[in-house]
Structure P
Amino acid sequence: MKRKAAAIVQWREKWCGVTFDLRQKEITGLTLYADKSLPELENEFEESGYGIGLENGSAYLFNLAFPFSDRRKIGLILANELEERMPVPMDDMAVDFVEIGKGRILAGAMARSSLNGYSSSKHVRITTIQSLAALHTLRWFGRVRSRDFVFLHMNGEAVVVMAFKDDNLYYLRQFFYSPLSSSLQDTFAEIAADRTFSPGSYIMVADGEAGAKVKKYLEATFHLDLETPRLRETLGSGDGPDWLWAAVGVALLALKPKGQLDLTGQKRRYTFLSTKAGFYLSAGLASLGVLTYGVLFTDYYLKQRTYQFLTSEPGRIYRLSFPKSPPVADPIRMFRERIHALEQTPETETGAITPLTVLDEISKSIPPDIDVKVSEFSSDDKEFSISGTTISFAAVEKIKDSVKQIAGISQVEMQNLELAANKQVKFKLKGRL
């Protein structure tokens with residue numbers, strides 16, 4: 001069965017389009033549109049539907065790993081994880097992700113305000129990034145012949161570098177290229193320094209003279225053979241424009257968008273034309289005002305509870321650490337005095353580490369840039385456990401790795417790990433002394 005495929009892509013502050021017929025693995029009737037405006041291209045393709053390919057610098061790409069593979073759970077915490085990495089707030093971001101392995105995802109984020117100009121049409125089937133589309137075309141035509149390879153895509157000044165190990169995404173870097181910047185050199189130097197990764201091929205899709213200069217520089221600097229395939233040669237009909245790899249990929253993805261990274265982010269707006277609709281809008285706004293007041297009151301109450309909890313927390317920890325000691329007015333000062341005394345004799349006569357020494361060493365080992373709150377600590381002469389909350393799953397891994405480095409502690413393992421309220425991660429670690 002023959003299907004019609006179409007795509008619109010950004011290219012050097014302009015818009016270009018492509019249409020073709022697809023029958024199994026054969027592309028025929030390839031038509032290029034390079035002299036039309038965006039509205040003209042949308043009208044041209046609306047009957048068959050189309051995909052949109054954005055430049056690499058239009059969105060953010062992330063290669064993330066989680067300690068679980070449940071898509072629903074990943075969706076719940078993804079915004080919180082991206083908030084730590086994004087240079088802009090997440091409130092107005094369209095976010096999507098695809099699973100690329102057990103607990104590993106490729107995520108994309110783009111401002112919805114930027115999407116409103118060209119993806120509001122109901123005929124748009126997918127909105128994606130050109131680097132992903134170009135790679136899809138390479139795979140579709142069988143131009144990727146190694147399971148371990150590096151792919152570089154460059155349009156304008158925006159560069160995306162992806163390394164694949166055993167055909168799975170292993171490394172991802174996205175940046176703006178400049179001859180005065182070392183970003184490109186640092187990226188390939190980092191890949192070359194990884195002794196566990198040996199790429200079988202390097203593939204590059206780029207446009208203009210800048211692409212040719214980058215190819216020459218990388219081959220001379222890192223002594224590698226950088227393939228630069230031409231799509232028209234693959235189609236057997238001569239050369240073609242530099243944007244054609246991405247355009248064909250977007251059109252192919254638009255035919256089967258399910259399971260692909262899609263940043264369409266459509267957010268439709270409806271006009272209230274009737275009095276009844278206006279009444280409902282007014283009632284909704286009044287309800288929103290009441291709800292806002294309730295939220296503010298709840299926020300004040302929770303902050304007050306938090307302040308009371310934090311005020312009493314040092315005394316509670318002191319009582320847990322020294323259950324036989326009498327109550328003290330200043331537990332923090334008593335902690336300092338006891339720790340100072342332990343620094344003089346850090347071990348007991350039998351050579352065992354005391355509970356307070358363990359707590360002190362754990363406190364020193366956790367990096368100061370990690371926001372962590374300890375809720376419970378218990379220890380005996382053989383093992384200890386520590387519970388608390390922190391800001392992300394990545395922070396939990398750093399805490400675990402830090403505790404492992406403490407002398408006298410072994411077999412540190414994760415007893416519990418779950419997402420708590422207020423975007424916090426609740427954990428419990430256990431180790432042997």
Structure Q
Amino acid sequence: MSANSDISMTVLRLLAECGRVSRRTFDMLPFSYRNTSVYIKKLADNKNISLSGVGNSKSYILLENGRKTLSAYNPQRFTPELFSLNKLLTRHPDRSRLRGDVAAIMSMAGYAVHPDDKPALPAFTPQPPDHQYTGLRSLLHNHEPHQYGEIIPNRAVYAKRLTPVNCYYDSVQLKCLRESEANNGANYSRACGVLFTPSNLFRVYHSRDVAMRFFKTGEENLSALLNSVFTGFMPNDQRGVLVFGVDWLAANSILDNYLNDKTIPSSKSGELAGEILNTTNLGNPLFYLPLRGEALELLRLMCFPDWRKSLMYYASVSYARQEQTSWSFQHENRRVYIIADLNLTNLAILLRGMMKNPTEPITLLCLPWQHEFFWKLIQEYGGDRANVQLVLLHESFMDNLINNHMKPYWG
């Protein structure tokens with residue numbers, strides 16, 4: 001395909017797999033902003049896709065012409081069954097936009113999203129061999145090349161996951177599996193979906209630009225449902241959550257609510273308030289990613305076993321020539337904290353410590369695109385402190401970590 005058709009097909013494919021996707025999310029595609037805009041407009045003018053909503057709520061859906069285009073390209077991958085699922089994914093415009101944006105960024109990061117690329121639920125993962133490296137490697141190498149029949153025009157080869165490891169499942173797919181009366185309460189969960197990686201079983205949320213409200217019973221019922229949906233091997237961390245938001249606004253709101261013990265009133269009279277998200281009450285740890293292109297590199301890292309230990313190890317070696325796997329260590333009479341993983345649970349602990357002991361000399365390590373966010377937090381919770389150093393890992397740190405260390409090591 002030409003570059004131009006590649007843009008169009010990528011947009012159509014994401015809409016088919018993910019449902020409703022915002023314009024902001026399409027800006028994360030690996031194409032120029034201008035070319036992306038031009039070909040999205042052409043798709044809309046030709047009635048392949050449709051735009052609806054206002055302001056930041058604007059989003060696109062797939063139309064019948066777009067379905068025909070995809071079916072002509074590959075009728076066995078873009079089937080009536082997929083388009084039936086697509087209609088479920090696009091119901092309730094505002095809610096489906098949040099789910100669609102999360103599914104789209106998962107697809108961009110390389111996780112299996114299309115139904116043909118992952119096992120149907122409920123799904124079983126064999127227990128890996130006892131040897132640690134061999135066992136963890138087997139969790140990563142759980143895929144095979146997948147090529148559709150001989151009659152279709154294109155011969156594209158896709159990766160098909162044999163287990164749910166490194167697969168993303170939308171909440172619509174999860175909630176279709178409810179059987180017990182208790183699991184019916186999962187309807188009240190705010191989760192967009194679940195991401196199954198070698199190290200984490202993440203419940204995934206979109207917090208928009210605020211600390212969202214949730215009902216604990218619904219989230220507990222969802223967790224119970226996951227225990228019946230995934231069998232066999234389970235990651236060590238099944239309590240953590242991955243929260244997305246519009247840039248840094250939601251992260252600031254989550255931390256502010258927790259550190260300042262804020263009680264936020266319900267927005268509508270008579271509305272059940274639910275619980276306001278903080279850094280521990282929905283899951284522990286809570287990882288936060290802004291919906292922006294730079295965050296993709298951190299999301300991609302999460303597909304590897306022990307990804308946090310690897311991040312801490314190479315960050316400590318890069319900065320201090322120390323081989324550390326903890327997020328905090330001592331170096332040259334200063335306490336060093338590696339906060340590049342955007343673990344808001346740890347970050348809240350750090351900020352509380354800064355508030356209690358403002359004279360302690362500390363060094364914070366983060367990625368360049370995180371600098372503004374962390375610097376504002378230092379000023380808000382620690383004052384304009386001469387004792388705090390905010391050190392940026394070099395621009396190519398994540399690229400080197402993923403492509404020069406993680407991929408070669410895991411084969």
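None of the figures in this text is laboratory data; all of them are computed from the coordinates on show. Just so we're clear, the structure is a prediction, and the values are computed from it rather than from any experiment. Cβ atoms are built from the backbone, for glycine too; each structure is taken alone.
Here mean count of other Cβ atoms within 10 Å over residues 194-201 is compared for structures P, Q. The highest value is that of Q. Among candidates P, Q, the computation of Cα extents along the principal axes in Å that gave 87, 72, 43 used structure P. Comparison across structures P, Q (criterion: mean count of other Cβ atoms within 10 Å over residues 202-209) gives the highest value for Q. As an exercise: distance in nm of label points 7 Å out along Cα→Cβ at positions 42 and 66, calculated from one structure in P, Q, equals 3.4. Which structure is it? It traces back to P.
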